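Enquirer: Take a look at these structures.
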Structure I
Amino acid sequence: MPVTRPPFTIGIEEEYLLVDRETRDLVAKPDPALWDGLRQVLGPQVGPEFLRAQIEVGTVKSKTIQEAHADLARLRRDLAGVVSEYGAAIIAASTHPFAQWWDQQHTEDARYEKLAADFQQVARRLVICGMHVHVGIDDPDLRIDLMNQVRYFLPHLLALTTSSPFWTGRETGLLCYRLTVFKTLPRTGIPEEFSSWSEYDRHVQVLVNAGIIEDATKLWWDIRPSNRYPTVELRVADVATRLADAIAVAALYLSLLEMLFRLRTENRRWRAYAPMLINENLWRAQRYGVHGSLMDYGRGELVEFRDLVEELLVLTEVDARTMGVTEELAHIRTIAKEGTSAHRQLAVYHEALDRDASQREAQEAVVDHLIVDTMHGL
């Protein structure tokens, strides 16, 4: 029996860090009036995150990538406008160049209070932000099937978004340090392969029935079936500082899911690989990003990421046209050539040091850069 074509709607969630324009440090205790202003302007599309210095926005459910792009651009602009009235700015980066996690305070909310109580210092270290991309797939078994297959491409999607090269005032040597912090939580990383929605649900219910979790929202995998929406939710990505980069990655994710669905209609599928192999590429994406290489497990050899990008563009060419994202998808070639936010942050940092700036002055220069880069193209 043929599977009904999914709606492939799209929604994008982004988390930002709130910084003081004068000190460039995180705003550990925002003025309560700031949140009143945010809710008045952005309504239900804005909300708090675990830490008070974090803000999350989400687009409306969009039929096209262009609709999501326009909505996310508006959210960034409006958000930046409101916080500027309080001497603050937003940065779309997955870590802050020098903020100390022990100085931060978590949001006063029952859910976050429980998270802090359960995970203690592991939770208190979560001064990290990410981007989540939801793609609408109504059929639950199809959601599981496509999730299983698209896991292979998670390292590619991460490499295109890296924006977390610093941690507590130190250059980490990684382009994405965020995942290193996040994976200290349980129920994170690459999900195992499930044969059906029923099998997935049985696994979830084991944890629910034991009282370990309340529901599947406590599964924080790099990709998961959303518990709130009929979507497959991409969670592996750093938050992309430039909006054009974020939209390009969302377009690639959308095109990959369309490609995998198309293969299914042709009685074909992407070959499954063990999580240990995918994790090896995830590490390489964290460490080296777009200027490194990933393992091509079909060939059994390392391939330069720029070459993999060209293969991805060929692989999804038909599907990009089907989804109307050819122009947006082409931008991943630019990211692969010019680098991600992490590369730009490191360049600003080292240029400042070369001008005899102190380490703190160089880190503050990175924050200033991120404030401007977050609004790039808006």
Structure II
Amino acid sequence: MPELTLRNVFKRYADVGTKKKTAEVDFAVNDLSLVCREGEFVGILGPSGCGKSTTLRMIAGLEEITAGDILIGDTRINDLEPKDRHIGLAFENYALYPPLNVYENIAFNLRAKKMDKDTIDKKVKAIAPLLKVDDILHERPINLSGGQKQRVNIARAIVREPRLLLLDEPLSHLDGKMRQILRAEIKRMHRDIKCTTIIVTHDQLEAMSLADRIAIMKDGKLLQFGTPLEIYDNPVNDFVAGFIGEPPMNLMAVTIKQTGSDFLFVFSGGKISIPVPPRYYKVVHDGMKLRLGVRPTDVKVGSPTGLGSDVSVSVFESLGEERRVHFRVGEEFLTLITTEKIRCRPGDVLKLEVLAEKTHLFDLKTGERIRS
């Protein structure tokens, strides 16, 4: 289980639709460098078209690399055939063989390697309980649920005892309840087999619940690579801030107003303002425009006689253990999450308090975080 290293990896596709032979489209993957440590579970997270699946396919050998190096341990694998990379790969499409039962599907790659029957049987029966498919080995794919098919798909990938396990959106075709169940089972499986694993997903909840570290990509570039908590608490830019979290961070344009020796964040419309934490005093100035970020859990319903701002409720959602209240502030929406047993209707006025110490600042033009 050696570590995986991607060093300045680029992928560019030729634009076959143009008459110019030298013309090319933008990079699908642009100067990507990261290291997955031995036995680590890494998530590659990003919106559709960000280059995450292309990255996985280059690691697996299904896509050629335009430039850069990919290493497993000390071995450069750029030019190795997929079958020689000792990688297990499970796609979002199950791709099971309909005429074969579950046992035969799991054993297929082992038989292709001409392993003897007893060794194959031992390996299949060892991996089947791990994925909870030991009681359906005789069934054919047509009789299986989506969750069972994905378990078989993953079992087929890891029965080869790969040095690296790659999971490409393995839960995307499943319903919410089954996704939750399989997330827990994949996490348990990873702990049991201790194999370096990479999962590609566009679901931030999936990445945060499974991965030890998450690589967030956009437009082919790596934006941030860190633990789920690091990324949640310290996003490097407003894209990451808005992509992580459910619901995502509130991101709102504000103007800095100086009042004596202190400063205020003034929201659109000028009716709502909150104090600027002293830690930002050296990086802000009167009239400065920026983007303020605050998590919905860091917005509170204040006391009617408190110092918060009065805001009219737009939408109220009661979700069992928590309530979500949405407010229109100028042209933007602000959301709060509370476990307090409140009830309100659209048009009701609540007094809001924003935990100023929990705020994040971002440059309006570049989106980069402004450090205190």
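Only the coordinates and a few stated rules stand behind these numbers; no lab work does. What you are looking at is a predicted structure, and each value in this text was computed from that prediction instead of being measured. Cβ atoms are built from the backbone, for glycine too; each structure is taken alone.
Enquirer: Figure out for me which of the structures I, II the number 0.96 belongs to, where Cα Rg over 2.2 N^0.38 Å was derived from the coordinates.
Expert: I
Enquirer: For the read-out helix-only ellipticity at 222 nm (-39500 (n - 2.57) for each DSSP H run of 4 or more, over all residues; to 500), a value of -14500 was computed from one structure; give its label from I, II.
Expert: I
Enquirer: From I, II, which structure was distance in nm of label points 7 Å out along Cα→Cβ at positions 96 and 280 = 3.8 calculated on?
Expert: I
Enquirer: Given a value of 3.2 for distance in nm of label points 7 Å out along Cα→Cβ at positions 240 and 320, calculated from one of I, II, which structure does it belong to?
Expert: It was calculated from structure II.
Enquirer: Check the numbers for mean projected area of the Cα convex hull in nm², for residues 56-175 alone across I, II and tell me which is largest.
Expert: Largest value of mean projected area of the Cα convex hull in nm², for residues 56-175 alone: I.
Enquirer: Using relative contact order in percent (Cα under 8 Å, 6 or more apart) for the comparison, can you identify which of I, II gives the largest number?
Expert: I
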